[in-house]
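Engineer: Next up, some structures in structure tokens.
What follows draws every value from the coordinates through simple rules; no lab data is involved. Please read all numbers here as calculations on a predicted model, not as lab measurements. Cβ atoms are built from the backbone, for glycine too; each structure is taken alone.
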Structure P
Amino acid sequence: MATNLNVDLRQLNTFITVADTGSFSRASEKLFVAQPALSRQIRMLESALNVEVFVRHGRGVVLTAAGELLYERTRALFQDLERTQADVSAVAGEVTGQVVLGLLPTAAHNFSGAIIENYHQLYPQVKLAVKSAMSGTLQQMVVQHRLDVAITYNPNSQRNLRYKPLLEEPLYLIGPAGNPFAERENVSLSEVVTLPLVLPEEKHGLRKMMEQEASKLGREINLALEVSAWPMLTDMVRRGLGYAVLPSASVHDMVARGELTTTPIVAPEMTRTLVLVTPADLPASVATRKLSDLIMRQVAEQVNQGAWKGRLLFDPADLELESGD
């Protein structure tokens with residue numbers, strides 16, 4: 001297919017750098033290119049596009065409306081080029097590139113730590129970055145292409161996200177050592193909503209779930225503390241300031257140390273669905289697919305070992321067939 005391009009990658013890279021730094025002088029220092037040369041490249045770019053991409057002012061530059069569109073498309077173009085370069089290298093057997101992984105604060109440390117350690121050992125040429133945020137924030141970051149893959153809860157079925165169900169896990173009443181529910185086989189939800197609870201802020205999915213379930217019972221939750229910072233939430237429970245409702249895996253280490261206890265919630269059982277999320281509008285790179293595969297294997301292994309309570313939502317045998325390279 002014939003192309004008629006009037007701009008080149010050097011001009012676009014200069015444009016991105018000027019936009020990111022907000023001035024030609026700072027971009028010149030970052031690129032080690034004389035400022036007149038940078039200005040000339042931007043003039044050539046604007047001439048080729050027949051539009052101004054920057055508005056100059058005394059403190060630097062800002063993007064025009066056309067510049068903002070060009071910035072968005074150029075960022076996506078460079079990301080796609082990086083993925084293409086990494087995938088082509090992977091054909092020769094070397095997995096390279098960069099992957100940004102999003103994790104929930106409540107993800108068990110031994111789970112996330114094992115994933116990162118194993119991935120680094122298997123694919124040392126890949127630059128792995130890890131970010132932590134609440135479920136809704138992680139999904140939005142994937143949509144914005146700030147994350148390549150994320151582990152989140154209860155997706156909202158957005159059209160621009162691709163989902164792989166991982167696990168349906170029950171929620172437990174988390175209490176301090178020696179609490180009255182520590183020796184019980186289970187606790188009813190109607191009892192849970194009357195207890196002093198340590199919960200995250202209202203926009204958090206877990207908080208919404210608890211309020212909805214309490215409403216079905218004609219009750220209101222008994223909010224003792226609102227704490228969104230992790231692990232402060234579990235530390236407040238450890239200190240006896242209230243109870244939490246969480247998956248057992250998220251407090252596995254603290255339970256093992258005798259600092260917290262877990263009691264299954266029944267009548268009804270409360271569950272959350274753990275999913276793997278990637279952008280629907282971008283093909284996953286080889287490095288991202290390898291990471292997704294490793295995450296699914298790690299989830300299956302921990303469930304089979306009993307370290308993670310829940311029901312797998314995928315067949316590990318199918319996973320082995322798909323990744324038998």
Structure Q
Amino acid sequence: MEKLRLGVLGCSNHFIKRVVLPVKKLNSVELYALASRNIKKASEVARQFEIEKHYGDYQAVLDDKAIDAVYIPLPNHMHFEWAKKAALAGKHILCEKPMCMDADEVQELVEFCQKNNVVLMEAFMYKHHPQWIKVKDIIRTNNIGKIQYINTSFSYNNPSASNIRNIKEYGGGALRDIGCYAVSVPRFLLDKEPQKVISLLSYHSEFGTDMLTSTMLDFGTVRSTFNVSTCASAFQRVDIVGSAGMIVVNLPFNTYADVPAKVTVETAIGTREVKVEATDQYGLMVDSFARKIIEKVPPSNDEDDAICNQKVLDAILRSSESEKWETIS
């Protein structure tokens with residue numbers, strides 16, 4: 001099978017901790033090169049994970065004609081710049097979420113990538129995990145009746161002032177880092193967009209980033225709520241409540257790759273634990289990205305989805321300022 005040669009812009013902890021090993025196992029991808037502004041770090045990571053090439057600047061990856069595509073796990077405020085540069089160099093792009101800092105940037109980037117005939121995909125890995133495919137199957141076969149509301153909780157405690165997730169200028173804060181998942185989930189499950197949102201954001205006195213964000217999304221006949229925090233105990237869960245039962249996704253996002261995932265389904269006839277085989281959602285995501293390119297899969301709605309998700313994030317920020325419901329625009 002043909003392999004996609006992948007370059008990585010940045011040696012982030014996220015890439016090393018969660019992405020590099022599953023990608024190394026793929027038959028569809030060759031992890032060919034990586035770059036860091038710290039050439040010593042790039043050299044060490046490349047040696048440790050047997051990556052053929054390493055560079056001391058990101059542009060060198062884009063200039064390497066052997067590379068077909070890039071993965072961008074850079075801080076949020078750098079996504080727009082380097083994704084555009086990658087598109088200009090003719091490289092397909094898998095970009096970490098959130099794709100950009102606002103919807104106007106995402107729209108511009110999508111159009112730029114289309115103009116340059118490159119695939120652009122936002123790295124929402126959870127959608128590729130079979131537990132979420134199972135959840136959608138349970139919903140569409142009417143096991144829990146008509147969905148009434150969805151609630152998402154996602155938090156961790158990060159007190160480090162130097163961490164990029166706590167630097168406002170870098171696009172840090174709970175909403176962009178983990179709130180983007182809480183926005184994506186109901187849109188993914190309902191296959192529709194919210195009409196309006198209302199939110200309340202609490203900001204860190206030292207960092208200036210939102211440390212606790214609470215939001216309600218109005219989907220018309222369904223509502224979705226969430227709380228996300230960077231200053232609370234590590235916790236994540238999604239509750240999907242229908243007219244005849246409910247689904248609890250016990251570990252919705254940081255799902256372990258080496259043990260089965262567990263989804264709890266409650267209906268009038270009882271409660272059951274549905275186990276889904278252990279799998280690595282990051283490997284599945286990158287494999288899906290690669291196959292879109294190698295097999296020339298017809299365009300999907302990935303790009304429109306990125307625009308729509310960012311529009312909701314923008315409306316949440318506007319609502320926090322206006323202290324009113326804000327329409328999605």
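Engineer: One of P, Q was used to calculate Rg/Rh (Cα atoms, Kirkwood Rh), for residues 192-255 alone, giving 0.96; which? Write out the running numbers ahead of the final one.
Structural biologist: Details: P: 0.96; Q: 1.03.
Label of the originating structure: P.
Engineer: With semi-axes √(5λ) of the Cα gyration tensor in Å coming out at 32, 23, 19, pick the structure among P, Q it was computed from.
Structural biologist: Numbers: P: 46, 24, 17; Q: 32, 23, 19.
Considering all the candidates, the number was obtained from Q.
Engineer: Another one. I have 2.5 for distance in nm of label points 7 Å out along Cα→Cβ at positions 160 and 272, calculated from one of the structures P, Q. Which structure is it? Numbers along the way, then the final one.
Structural biologist: Details: P: 2.5; Q: 4.3.
It was calculated from structure P.
Engineer: Upon calculation of helix-only ellipticity at 222 nm (-39500 (n - 2.57) for each DSSP H run of 4 or more, over all residues; to 500) from the atomic coordinates, which of the structures P, Q produces -13500? Provide the component values of the computation, followed by the final result.
Structural biologist: Details: P: -13500; Q: -9500.
Derived from P, not from the others.
Engineer: While we're here: Can you tell which of P, Q yields 0.60 when FRET efficiency 1/(1 + (r/R0)^6) of positions 216 and 296 (r between Cβ atoms, R0 = 35 Å, to 0.05) is derived from it? Walk me through the intermediate numbers first.
Structural biologist: Numbers: P: 0.60; Q: 0.25.
This figure was derived from P.
Engineer: Suppose Rg and Dmax of the Cα atoms in Å, for residues 128-223 alone works out to 16.0, 48; of P, Q, which structure was it derived from? Spell out each step's value before the answer.
Structural biologist: Working: P: 16.6, 47; Q: 16.0, 48.
Checking each candidate, the match is Q.
Engineer: When you work out distance in nm of label points 7 Å out along Cα→Cβ at positions 80 and 208 for each of the structures P, Q, which one comes out largest?
Structural biologist: Details: P: 3.2; Q: 1.7.
Once distance in nm of label points 7 Å out along Cα→Cβ at positions 80 and 208 is tallied for P, Q, the winner is P.
Engineer: Say we calculate distance in nm of label points 7 Å out along Cα→Cβ at positions 8 and 168 for every structure; which of P, Q gives the highest result?
Structural biologist: Numbers: P: 5.8; Q: 3.2.
Comparing P, Q, the top value of distance in nm of label points 7 Å out along Cα→Cβ at positions 8 and 168 belongs to P.
Engineer: Shifting gears a bit: Have a look at P, Q and say which one yields 7.0 for distance in nm of label points 7 Å out along Cα→Cβ at positions 24 and 264, as calculated. If you can, show how the numbers build up before the last one.
Structural biologist: On the way: P: 7.0; Q: 3.7.
Structure P accounts for this read-out.
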